[in-house]
1. Out of I, II, III, which one gives 0.3 for distance in nm of label points 7 Å out along Cα→Cβ at positions 23 and 95 as computed from the coordinates?
2. I have 41 for relative contact order in percent (Cα under 8 Å, 6 or more apart), calculated from one of the structures I, II, III. Which structure is it?
3. One of I, II, III was used to compute helix-only ellipticity at 222 nm (-39500 (n - 2.57) for each DSSP H run of 4 or more, over all residues; to 500), and the result was -11000. Which label is that?
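No value in this document is a laboratory result; all are computed from the given coordinates. Just so we're clear, the structure is a prediction, and the values are computed from it rather than from any experiment. Cβ atoms are built from the backbone, for glycine too; each structure is taken alone.
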Structure I
Amino acid sequence: MSSPAFTLPAQETDETGPYALAGQARAQAGKAEALEAALIALVEPTRREEGVLQYHVHRDRADPDLFVFYEVWESTAHLEAHLSQPYVQDFLAKRQTLLDGDMDVRWLRMTSPYQA
């Protein structure tokens, strides 16, 4: 993908936990419901993918135009496979019609012990 936000940092050799990320997406004025529908449409097929451990979409209670997502994957390879899925590519291609700016993605290193 062309966006630097989607350049996955490699897992470090001493990491023992899964690969996680959190992000935010702000809807353009008047497009919060459409953005919510587009994000929610990703949930079911993503949760069926191999390697997904958690996949959640949240809406900010105080700022209903702001959405937060949280994902946990067994590995970067699983996340890369997810990002190549046609339904994800479709969302990424049309996201600019819904978003105010672009998604802010944070690549996380799990420091607590992981329990499935």
Structure II
Amino acid sequence: MTEKTATLYGIANCDTVKKTRKYLDGIGMDYSFHDYKKAGLDADLAATLIAAIPLEALINKRGTTWRKLTAAQQASLSQHGALALIMANPALVRRPIIRHRNGWIVGYDETQLQALSS
């Protein structure tokens, strides 16, 4: 079996993830899909994301999960406190995230996605 070119992380029923999958399929990208709901978001993956992606880009502060956190929990968002926060609330991780040969793409950004096909 050949190695996939990229890994798309997200939740299958997320509209933005669906849009990203459609785009990647349209350009013929060979990728694997890691569904947080089915495959989970373990501590190793969460730590990898925290190390690779700035927290301001990684954490979805516009979603209901963020708004439901207490002020103290929101204030604990730091490199040190992020792992515990994400492990307790996996929906805080912004979607989609793509890991590819040159790095990471967070969110749907068509300009960055176009670069994957070159």
Structure III
Amino acid sequence: MYQYVYKRLRSFAFAQEGLKYLIKNEPNARIHIIISLMVIIAGFAFDISSSEWFVIVISIGLVIGFEIINTSIEKLADHVSPKWNEDIKVVKDLGAAAVLITALAAFIIGLIIFIPKVL
């Protein structure tokens, strides 16, 4: 039982290291995090509903989660193929597109929630 709990706690430490790496080394991730904090502050300022918070939290989680996955893909691709490779370029472009789509969806959700409150 002790070994199981210890391994679970270590997995949190590994995840924390990944987040530290992301924040330190990925400018786009820092932009997503800053915008997320601004949205959270706006959520409190405009006293958004529980269902609006639910959608905001899911959106933030998806964007940052996809940024993490994209960074992982890029790092692995660079390791596997340090030289330029058309197939690796496609893989990296697809990962970036996934982040773009989730970020655009989150932006639209933000507009839907906050524009009526601002007006």
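1. Numbers: I: 0.3; II: 1.6; III: 2.2.
Of the options listed, only I reproduces it.
2. On the way: I: 41; II: 34; III: 29.
Only one of I, II, III returns 41 for relative contact order in percent (Cα under 8 Å, 6 or more apart), namely I.
3. Values: I: -8500; II: -11000; III: -32000.
This value belongs to structure II.
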